[in-house]
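Novice: Some structures are shown below for you to check.
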Structure 1
Amino acid sequence: MIESTATTAINHEDFTSVFNALIEHLFLRNRGGGERPKLSDEKIKRATWLASLGSSGNENDKSIASAFGTLLYLYDQNNELYIKACYVLQSRAGNIVFSPAFNRTF
């Protein structure tokens, strides 16, 4: 069976490597240790673009894209671009929740 474009995007190495680094960051932060993974702006932009493609897929793809947006927000809650990316990914997945972070975005 041929994968959809959305599933291909979610399974792409450029997406999964950043997604995994964001999970690692959250895990280490919650454990009170470790350094923040080094993620270049270019890697984050590409992974966000792939997540955006993934957000148009099936429920699993949408869920992963939505989780990516949340992880990106948690990576740097003061970065306006990450907040906006999170908002877009959450809205495409149908997961918008009114929160203070999103109220100041738009």
Structure 2
Amino acid sequence: MESDRNQELEQRERELRQREVELRLREMEAEINPPVYKTVKHQPEKLSQPLLKNIMLGAKLFAVAVAVLVAVRIAAALAGMIMFAALVWLVYKLFLESSKNKP
């Protein structure tokens, strides 16, 4: 009776040790090879995607057109000032400077 009980306790201890070893092996395997989850790319709604793309393209085109218009206006104003300065310099050289040199 006593020996049967000892054998039963030993059997339970062996099973418990075996479970602990198996659990530790699973933990080590999980550390070495972590579980990999399949990733899925976010898919926006199909309906709004082309519309949003067209709106962004239109906004970019509008911004470029405004930038070109501003650049042309600045270039035209600068060219006008340069032409006016050249005309003033030419008038000065032709009429005012030559009259100063004459007695």
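Here, each number is a calculation from the coordinates, and none is a lab measurement. Bear in mind that the values here come from a model prediction, so they are computed numbers and not experimental data. Cβ atoms are built from the backbone, for glycine too; each structure is taken alone.
Novice: Hey, distance in nm of label points 7 Å out along Cα→Cβ at positions 27 and 67 derived from one of 1, 2 reads 6.0; which structure?
Specialist: For distance in nm of label points 7 Å out along Cα→Cβ at positions 27 and 67, the value 6.0 is produced by structure 2.
Novice: While we're looking at this one, here's another question. helix-only ellipticity at 222 nm (-39500 (n - 2.57) for each DSSP H run of 4 or more, over all residues; to 500) computed as -21500: which structure among 1, 2?
Specialist: 1
Novice: Quick check: 11.2 is what I get for distance in nm of label points 7 Å out along Cα→Cβ at positions 11 and 83, calculated from one of 1, 2. Which structure matches?
Specialist: 2
Novice: If we compute FRET efficiency 1/(1 + (r/R0)^6) of positions 19 and 91 (r between Cβ atoms, R0 = 35 Å, to 0.05) for structures 1, 2, which one ends up with the highest value?
Specialist: 1
Novice: Another question, if that's okay. From which structure (1, 2) was Cα extents along the principal axes in Å calculated, if the value obtained is 149, 43, 15?
Specialist: Working through the options, I get structure 2.
Novice: With mean count of other Cβ atoms within 10 Å over residues 35-42 coming out at 10.5, pick the structure among 1, 2 it was computed from.
Specialist: 1
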